[in-house]
1. Matching task: 0.30 is the computed value of FRET efficiency 1/(1 + (r/R0)^6) of positions 28 and 124 (r between Cβ atoms, R0 = 41 Å, to 0.05). Pick the structure from I, II.
2. Consider the structures I, II: one of them gives 0.85 for FRET efficiency 1/(1 + (r/R0)^6) of positions 4 and 44 (r between Cβ atoms, R0 = 41 Å, to 0.05) as calculated from the coordinates. Say which.
3. Comparing distance in nm of label points 7 Å out along Cα→Cβ at positions 68 and 116 across I, II, which is largest?
4. Given a value of 70, 33, 25 for Cα extents along the principal axes in Å, point me to the structure among I, II it was derived from.
5. For which of I, II does helix-only ellipticity at 222 nm (-39500 (n - 2.57) for each DSSP H run of 4 or more, over all residues; to 500), calculated from the coordinates, equal -3500?
6. Between structures I, II, where is mean count of other Cβ atoms within 10 Å over residues 20-27 highest?
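A short reminder: the numbers here are calculations on the coordinates, not readings from a lab. Please read all numbers here as calculations on a predicted model, not as lab measurements. Cβ atoms are built from the backbone, for glycine too; each structure is taken alone.
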Structure I
Amino acid sequence: MLIVTTLIACILAVLFIRLSFGVIRLRRQYRVGLGSGGVDDLERAIRAQANFAEYVPIALILMACLELNGAPLWLIAILGIAFVAGRLIHAKGINQPPPHFSNRVIGMKFTITTLIVLVVFNLAWLLLQLWK
């Protein structure tokens, strides 16, 4: 059973829905059906949503692999929390006019670092399990 991954996936889904509603709200406000229509606020919202959608699936896959292979739940939870924090910080940074590049950088550092750690831990855990 994927207890931690399921919880993190639910939290991330709520965040994705919120980002999606932000795009929808701005599309309605500015009457833009496709693209950003040259509206900076909408462009930021679209990129925040798209960036989120680009990074979340691989993180959840790596978390699920780690959890299914029997890694400690506390370890997966810490990595999941770090990833969620990174995605929140990034989304906040990109959506604030003018964009707060420091928040975007911090958010991406959390995101990328978590992904790297997930890859390393998955490979290490796999090797550990194979050598038993």
Structure II
Amino acid sequence: MALIGSFGDIVFEVSLNRVRTFDDFTRSASSRWAKHDRQQQKAISEFLGPELDEISFTMRFDVSHGVNPKGEMDRVLEMCRSGQAETLIVGDTPLGMDQWIVKSCKQGWQRFDGLGRLLVGDLNVTLEEYMRR
């Protein structure tokens, strides 16, 4: 088994029996600025500090790869709805300064069997850095 990383109890892995990985991983960072207006002059810019980072990725779940697509997507949905903060690890490196929350997730239901069970689904996830202090 190849262990790619984890987000809380969700393990990103590849093995003969299971594929739970991500694609299109992007991380964005920005800064916060204030502009102070002045009479008949250009505004003065003030650096306030870094903005919270965001990470986005897509996961594809396929029952033929040893996962329950609906169960996997609902697990991330519950993390989003509950505000649960978790550590994100890729390789053996924790990312960010603290933890991450699921800011949004978008499910795509791709293929079903004859009983209406989801066989293949895609999940677009956006994480936002979570700072306790």
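1. Numbers: I: 0.30; II: 1.00.
Source structure: I.
2. Details: I: 0.85; II: 0.35.
The structure behind it is I.
3. On the way: I: 2.7; II: 1.7.
If we compare distance in nm of label points 7 Å out along Cα→Cβ at positions 68 and 116 over I, II, the biggest value is for I.
4. Here the read-out was taken from II.
5. On the way: I: -30000; II: -3500.
It traces back to II.
6. Numbers: I: 15.9; II: 13.2.
When mean count of other Cβ atoms within 10 Å over residues 20-27 is calculated for I, II, structure I comes out on top.
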